[in-house]
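Below you'll find a set of structures to go through.
Values in this text are rule-based calculations from the coordinates and carry no lab data. If you're wondering where the values come from, they're calculated on a predicted model, not measured in any experiment. Cβ atoms are built from the backbone, for glycine too; each structure is taken alone.
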Structure 1
Amino acid sequence: MTAIASKDDFGQLGQAMRALPNDRMRNFVRAYVVHPPGPGALVNSYVAAGYGTPDSKRTSLSKSAYTLSRDERIILAIHEEAQKLLRLGHPEAVSVLYEVMRDSKSKDRVRAASAILDRCDPLTTTHRVDVTHRQIDYEQEELEQYKAMIELGVSREKMREVFGGNTIPKLERRLAEEAKVIEGKVINEGSTQ
């Protein structure tokens, strides 16, 4: 039978275990977590916690144990205690992994080594995304297209189709202004050489 926890042990109990209203419920949770699973586990835990006696009718014990096990507070406490018990198994788990990894005939040797490495030095993947934001000066783009068409010897009628009749005089003025700046050797805006 599991020893009854005293109020002094409350500092060691998790939140769900402290929330249980009495020590018998706590003892039921502890007994259920450590007893082997299978037929009779609920009843055995129920009796170990101090509910009923081993001589009580099995069906009565079974119904009571089942009802207690469905209490939401008990479920939360079982979850909490089971997690603690799992954490206690870490050293054994590590030992088994090392045992498998050291066995040169084991088909799971590489997996064991990988499991150890993944937990000690997890592989991290980083993704880098470079975003280039380009502001397009559509008037300048249009002027560059116009210059390219002139260099290629495109007819004026074809240029009218591409740019429209009203745009060509504007492009010609901008091209003339650009030519004056080059002839005057203006390199930076606002300065002349």
Structure 2
Amino acid sequence: MMLTKLKNATEELHREIEKDNLAGLIISNEINLEDYKLLLLQNYIAYAITEPAIAKYLDNYKIQKSPRILKDLDQLGVTCTPNPKLREMFRIINRAEALGAAYVVEGSALGGMMISKQIANCPALAAIPNHHFFNGDRENVKSWNAFSKFLKKQEFTALEEIQAIDKAKDTFVFFGEVYRTTENVS
């Protein structure tokens, strides 16, 4: 089953990326406003680059995460244009790769739900009236569930399996790169 293969192949990378992510400061309730802005900015850049690339190869794929993050950034007065070098780092060339990348992008909704539950416990974020990305909306998980069902129905050749797994790994690496290269915001 492809879902299991993707999970097993990316498990270690997933853990590595999470270790250095500012979202951990939300989980521990220690995040400050500047770090929250940076976290949103990093996520916006990652999703603004990956979602359109996926959408080119998957019919009915909805670009949902980056527009919600953009609302959060606008609300906090943060502007952003993704660095062209980062845009050049992420490419998808076929449907199998799009499915691998979508596994990572859609799967992030599960972590987002955990994070959203801790937002209310972060004193530095108490003055923010609405959270559009880390909002705790169950619709986010429904999107993951729908994608999982869709992925389970897909048939892959041996080559397509390799392409999907490699692109899922590449997507995690890309997210890690975005988290490392983004400057502080104010």
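Miscellaneous remarks
- Per distance in nm of label points 7 Å out along Cα→Cβ at positions 36 and 68, the highest-valued of structures 1, 2: 1
- Which entry (1, 2) yields the derived value 0.30 for FRET efficiency 1/(1 + (r/R0)^6) of positions 108 and 132 (r between Cβ atoms, R0 = 41 Å, to 0.05): 1
- Answer label among 1, 2 for the case where mean count of other Cβ atoms within 10 Å over residues 76-83, calculated from the coordinates, equals 17.5: 1
- When distance in nm of label points 7 Å out along Cα→Cβ at positions 52 and 116 is calculated for each of structures 1, 2, structure 1 comes out greatest.
- Which entry (1, 2) yields the derived value 16.1, 51 for Rg and Dmax of the Cα atoms in Å: 2
- Label whose coordinates, when helix-only ellipticity at 222 nm (-39500 (n - 2.57) for each DSSP H run of 4 or more, over all residues; to 500) is calculated, return -19000 (choices 1, 2): 1
- Entry that produces 0.70 once FRET efficiency 1/(1 + (r/R0)^6) of positions 12 and 84 (r between Cβ atoms, R0 = 35 Å, to 0.05) is calculated, selected from 1, 2: 2
- When relative contact order in percent (Cα under 8 Å, 6 or more apart) is computed for each of 1, 2, the largest belongs to: 2
- Origin of the derived value 12.1 (mean count of other Cβ atoms within 10 Å over residues 124-131; candidates 1, 2): 2
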